[in-house]
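So, here's a batch of structures to check.
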Structure I
Amino acid sequence: MQGAKRRLLLVGGVRLHVTRLGRSQDPSVVLAHGIADDGGCFRAVATDLGRDHHVVLVDARGHGRSEAPSAGYTAMDHARDLAGVIEALDLDRPAVLGHSMGATTALALAATRPGLLRALLLEDPPRWWTHAGLPTELQRAHNAGMRATLTALKRRTSAELAAVQREAAPAWSDVAIADWVDATHRVSSRVIDSLPDQLEGNAALDWPRLVAAITCPVLLLTGDAERGAIVTAEAAAGFRALVDDVEVAHLPGGGHGLRHDRPDGYLGAVRTFLATVG
């Protein structure tokens, strides 16, 4: 990314790789990626927002160029890491935009650190607020399938990975696919092996209570379930019932990777929302 500044921050004993774009005096936006991605997978969004925002991309522990400890990959672990980055960089109430796992991290952070964030933007987050208690058999089966899939993907060559993703996501740009390939090869096996522990740890949290504790404005970005999106209209309605200040932006034709499937609509919704929250 042109003009990007990179550094390693020691947060809670873990070295986290951080990339910054834009001017530090502009409003800050922190970008939190999904599992097996890294900060580079937000390239197009970061480049666009960096024109008038201070953009901070964080490689979560075990991802990208960050350190991979032997344990500590639950939502609360990632939320503490993100809070540590915000405090280490002395960011003044940033907005946090999270995708998938990163959206779960952002939810946990906003719920447990009220006042730290200016706003929350969630790109197709897992629907934790719709279920409380032990993981369901369906969740455990999905978790096991994800572990097997990621293990298999890491064994493939770059060319093979690019071909797989190009067939699965024809709307993605070549740059987005290349960044995804690079992130897939970089993600630590410790992240993949800890997936069962992540599921158990995240499911043990009282998500309805946590989500209801969020006080900052929220933008929920959703796609179409038939294209692979997680958040259904029913789940979005359930989220709105728990949080006072929520805007839902549905992007028709988008799947789980909304910013790649519908880049113009995605950036339009994000920019409009950021303008309304200062």
Structure II
Amino acid sequence: MHVKENRMLKKMRAGEAVVSVKTNLSDPRVVELAGLCGFECIWLDMEHVPNDWFVVENQIRAARMVGMDTIVRVARGSYSDLIRPFEANADAIMVPHVMSLADARQVSRQTRFNPVGRRPVDGGNSDGAYCMIDFKQYLAESNQEKFVIIQIEDPEPLEELEAIAGVEGIDLLFFGPGDFSHAIGAPGQSDHPLINQTRRRIVDAARANGKLAGTVGTLANYQELVDMGYQLINIGADVLGLADYFRNITASLQRLSENQSHV
């Protein structure tokens, strides 16, 4: 037996881009539906969404059922908050608001097994095939197949960005333009010069250190981001899709009502 192969990481390391979609809802059927529709990766959230561990575990299981990889954005807390998604067999964790080189080093220490870090070992969960994978093999394959994303979404880490990108055990720098715009006092101004500058700088720092870069995007700027060097791009979310669908129905009904009133 082996630790689950990380298909999206393999694809990105081969120079290709991966598109994820985010879910805010807790129902595993939403995850299953996204996979059936052709997404190869889904972003699950525990930073802003009141999901518990059983919900996330079942969402990860639903993704595996349809051949889709998973990223879990964790809540900042103890080491347990960082590693539990891995033990539930998520393919990646995303750590929000990494603020410094010391912070990035601590994330690596807490989420990577020896010799890279000091992640606590269990092996008795889904990722370790419930202790049916050889102990040393489990450690080595976990370090290889599970990947760690850190979010750069504040101005503070920019002072040490290149050094942060060089931290062993960190695989991908993910730029969060929404929080970044808020932090620099320009909320929602996606075309702010500092945002454009930082977006390019993150790719440069990642590439210079043999790392990957990711961010959020749209269908309109997807190719621009790929050309810039981003290889993980999140486009869309379940709540946005549902909101559009519901609004279309209510708007159509309103037009029908107005037309009937003029007859």
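What follows is calculated from the coordinates using simple rules that are stated; it is not laboratory data. None of these values were measured; they are calculated from a predicted model. Cβ atoms are built from the backbone, for glycine too; each structure is taken alone.
If we compute distance in nm of label points 7 Å out along Cα→Cβ at positions 55 and 183 for structures I, II, which one ends up with the highest value?
II
If FRET efficiency 1/(1 + (r/R0)^6) of positions 71 and 119 (r between Cβ atoms, R0 = 35 Å, to 0.05) is computed to be 1.00, which of I, II is the source?
On the way: I: 0.65; II: 1.00.
Comparing all candidates, it corresponds to II.
Kindly point out which one of I, II the value 7, 31, 40, 20, 1 was derived from, the read-out being P(r) over Cα pairs in 10 Å bins from 0, in percent.
Values: I: 7, 31, 40, 20, 1; II: 7, 29, 35, 19, 6, 3, 1, 0.
So the calculation was done on I.
Computing Rg and Dmax of the Cα atoms in Å, for residues 23-166 alone gives 16.2, 48 for which of I, II? Could the numbers behind the result be given before it?
Working: I: 16.2, 48; II: 15.4, 44.
It traces back to I.
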